[in-house]
1. For the read-out Rg/Rh (Cα atoms, Kirkwood Rh), a value of 0.93 was computed from one structure; give its label from P, Q.
2. Out of P, Q, which has the highest value for FRET efficiency 1/(1 + (r/R0)^6) of positions 281 and 305 (r between Cβ atoms, R0 = 35 Å, to 0.05)?
3. Distance in nm of label points 7 Å out along Cα→Cβ at positions 65 and 193 computed as 5.2: which structure among P, Q?
4. Identify the structure, out of P, Q, from whose coordinates mean count of other Cβ atoms within 10 Å over residues 25-32 was calculated to give 18.6.
5. Kindly point out which one of P, Q the value 21.5 was derived from, the read-out being mean count of other Cβ atoms within 10 Å over residues 137-144.
6. From which structure (P, Q) was Cα Rg over 2.2 N^0.38 Å, for residues 49-208 alone calculated, if the value obtained is 1.15?
7. State the single structure among P, Q that was used to calculate Cα extents along the principal axes in Å, for residues 153-352 alone, giving 52, 36, 34.
8. Please state which of the structures P, Q yields 19, 43, 26, 10, 1 when P(r) over Cα pairs in 10 Å bins from 0, in percent, for residues 145-200 alone is computed from it.
Structure P
Amino acid sequence: MAAAGAPARDQGPTATGHAGLVAIFDEWRAFERPPLVDGAPDYGAAAMARKLEALKSFQDRLAALSPLGWPRDQQVDHALVRAQLDGHEFFLRVLQPWARDPAFYQSLWTERSDTPEHEGPTHHAVVELWTYAFPLSPADEARLTAGLSTIRPLLRQARINLTGNARDLWLTGTGTMQAQVADLERLADQVKSAGAPLRAAVAEATVASREFVTWLEAQAASKTGPSGIGKEAYTWSLRRVHLVPMSWDDEVVLLKRELDRAHASLKLEEERNRGLPPLTPVRNQEEFAARADAAASRFMAFLKDKPVLTVQDYLEPALRRHLGSFVPEATRNFFAIATHHEPATLYTHFYHWFDHEWLERAPHPSPIRRRAWLYNVWDSRSEGMATAFEEIVMHAGYFDDNPRAREIVWIMLAQRAARGLASLYAHANEFDLAQAKAFQVQWTPRGWMRPDLDLLGFEQQLYLRQPGYGTSYVTGKALIDELMRERARQLGEAFTLRGFFDEVNGAGMMPVSLIRWQLTGEKWKGAGR
């Protein structure tokens, strides 16, 4: 029997070629999950050290499996697996959220992420509450009871594992765990009529979470260190995990340029629209619902009729499940402000929900590309495409009859560039979290980024927890722009927007650099190894 944390050994002949790659990938996905202690994943220092040591055997086996001579799509699969193994190494060697980040121990997730997987590091026993329908069936009641039962042993373990000195991560992580207490209290109300085992599991998880928050608060004064990972580690992750052909310094240059471009373009748009009536925010739920419904219908018709991309029948229902609802003016965050002025401006970003449908309904032929990959390897494609699509449909004419809405597109780009640039400075430890938040507020136009609402803290906390995520919106967009230019040059008159999106979507939810290689045969220097 293999030692705990070590990879299993194949007892049969070793597979070669692409089949061997799939075998390594499948075995690694099973290995990636930690062993259990008292029913909860083991993130103890010894267990994680064993994982890092055992990971080397997977990296060695992959390196020995040379893809030279394979078809291009199989070589791309090889690079994708290598990026995920490097992501695992970075997680174990540098990021170490089990030791540095109390938010890693959040178990209860009430909403589905719009991205293929969670937007930051999560543990292996999370409870996806959004997957349950209330009142619960007996089977779901048993499943939820089992899931909640891991919270107490996991938080008991966390008090031993959390030895880091990252002050901003500690303070924001405490807030995350306070939110879990509130979520569990709401869950207790939802399951009042459930069986005794589930009610007891909710109560135990609530007490454990509350006690954990008290412990975190007691330790806070001793946490005095920086939370950023530094430029060198950031660049290593950017190039080898996310396969972005840039460094920390390159991203600073790009995001500064995009921040300038967004602000300048907004001013030019305002000049163009001088004399036009301003957009009027919606005033109540009835008006919001009517405008949201009309915006969804018009947006989907535009995509079909222009034509921009291939629109399957299931895409419009996917969009309509996320149209939002009226929010009182005093509590509107940045994106609520945008949608209350013109709902369609944010709906253009909801390419995310199309991605979910394609992943589930049109899986890629390669078994390596059929699932959401770990360590946010997909962020340049997921967030980059959603951000790029906002500007693409604007330039394609979507807002020609509503020119004031074009202003919001530039405001959204400015906000994303500002928050991404702030996150870069935070990871270089040139900004603490308060400075990063202040920078984001300062450079978001029209005062739409408010420091008194939760969104600001959530975004900068996420980007501090997940290096490279805060910049992926703008960096991924730039890579997609470059890919479009190259593909248009290759195809000449045969290039169409719909054809381009069909190709990109068909390649799978992977880094844009790999999609470029897949479609053009060209590699970006500086991405991968």
Structure Q
Amino acid sequence: MADEITGIEKEGAGFANPLRLPGSSGLFGVLPVSEFREVQVVRSEIEVLPGRRTPILAYAVESGGKTFLNPALLARRGDDMRVRLINRIDQPTVIHWHGLSVDSRNDGNGLNVVPPGGSMDYAFTLSDRSSMYWYHPHAHGYIPQQAYHGLASLLFVEDDDETALRKELDLALGDTEIPLVLQDREFDAQGRLLYAPTAAQSFGGWVGNRLLVNLTERPFIQAGRRIVRFRILNGCNARSYRLAFVQGGRRLGFYLAGTDGGLLAQPLRIDQTFISPGQRLDVLVDLREADPGLPVTLASLAFDPMHAEGGHDRGHAGPATPPMAGMDHSQHSAAPTAEPSTPMAMEGEARALMRIDLKASAKYERRMPTVLSSLPAAIASANPQRRMQLGHNGKGNWTINGGLFDPKVAALSVQRGARETWLIENAQLSMPHPMHLHGFSFRVIERLGSPALVRELAGARGLLPQDQGVIDTVHVWPGESVRVAIDFTHPHAGDQDYVFHCHSLEHAEAGMMLRYTVKA
């Protein structure tokens, strides 16, 4: 482990690009929801790799004489969202408000989409707990490529618990509270994004060969010796990470403060954790515990991504030579890249993601809070549990309960107000699947049959650190079963239509999604 961490730190020492941070306009510009009235889906371009312009898709907003691309939205619980989406590209699209509990008319579940040149009005009240949510496209048939080409950004919802935490720790967004969007991408020599998955890559999930944070490759930041908050989103199509903060050949302890659906009851001290596509982590790092003379590196530690379980990548074994989601390596090695010397980022290998340089700062005497929020215990329903079996049909399709996604058919229905327990069972001959539920958050009750790499990070009932909170996306490993408790209570009128799907976006497109209804 020490050698692995030393290699990570050596890689991070060469990082020289300042991390992109939310500003007052432009890419990731911070915008109050009250000023988010009209958003256009457009083609644009930005500099991702130094000196090269990359064409992207973006959510463009004009407000107060400023232009915003993929604005980071700020809202308070109880605020109203009133925005018109105008589609200026040549593909159908729609916005899904990932993690928000809204009616299906506003959910952006893909059952109704906005055609080229068309528009759609969203109108709903933000009723969810404080957290970092996000928004991205959800037009079936176009989801992976539109998200990959840039359509995604953040939505911060605040409430009294959030206000209290920021005050207690003296946090400021973009300075001592830093959002980190983890993505992997592949570029040609001109800096254009490459996305042309083969059948094997569609089945495995597209994994880019370069790692980005906030669309910055090889980034660094400066931070004082104090408690710093990182709000982390895995915005990849298919790549998972095993996150840790490392320094001087060792892992630093940090605190998990929140998950997809907001703050935990109290901070949970850990030294590593997984994050899969669609998931968010809210972490507090006390940099006073670090050696002031050395940088700290945010890293993904080595792990077996278990992509060979389906038999389509049998040539690899274990974390030393991790598989790459069914990747055709000959195709990737032949593709021209902007910097041929950049090592290919194989999923599951140890890699530096961002370097944190410690700087002199004013004396900071705040302490880690002992209470963050009120969070009732997760309780299983007394009713029989509902089974969700994840698998594939041997023909390049992923399935739920043996079926493929059909937008015209609701595969199941639940009653409004029902409390259900779902047992999400992944086949042994499979891949990991981050399963995302639209319309409702849920709680994890237990994990069963977990592989060794999960068990070594688990606590009571096999739960991983992020299983302690409110979530909307749960990572289910091959051979593993996860029991979750879902409360289908909602305030909306009439029947509601949602979807349940894998957030490895190519898996969803390859069939691993079902439509479900909530009956009034």
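1. Structure of origin is Q.
2. Going through P, Q one by one, FRET efficiency 1/(1 + (r/R0)^6) of positions 281 and 305 (r between Cβ atoms, R0 = 35 Å, to 0.05) is largest in Q.
3. Of the structures listed, the value fits P.
4. Values: P: 16.1; Q: 18.6.
It must be structure Q, since only it matches.
5. Source structure: Q.
6. Working: P: 1.29; Q: 1.15.
The read-out comes from structure Q.
7. Q
8. Matching structure: P.
All of the numbers you see were taken from the coordinates with simple rules; none came from a lab. None of these values were measured; they are calculated from a predicted model. Cβ atoms are built from the backbone, for glycine too; each structure is taken alone.
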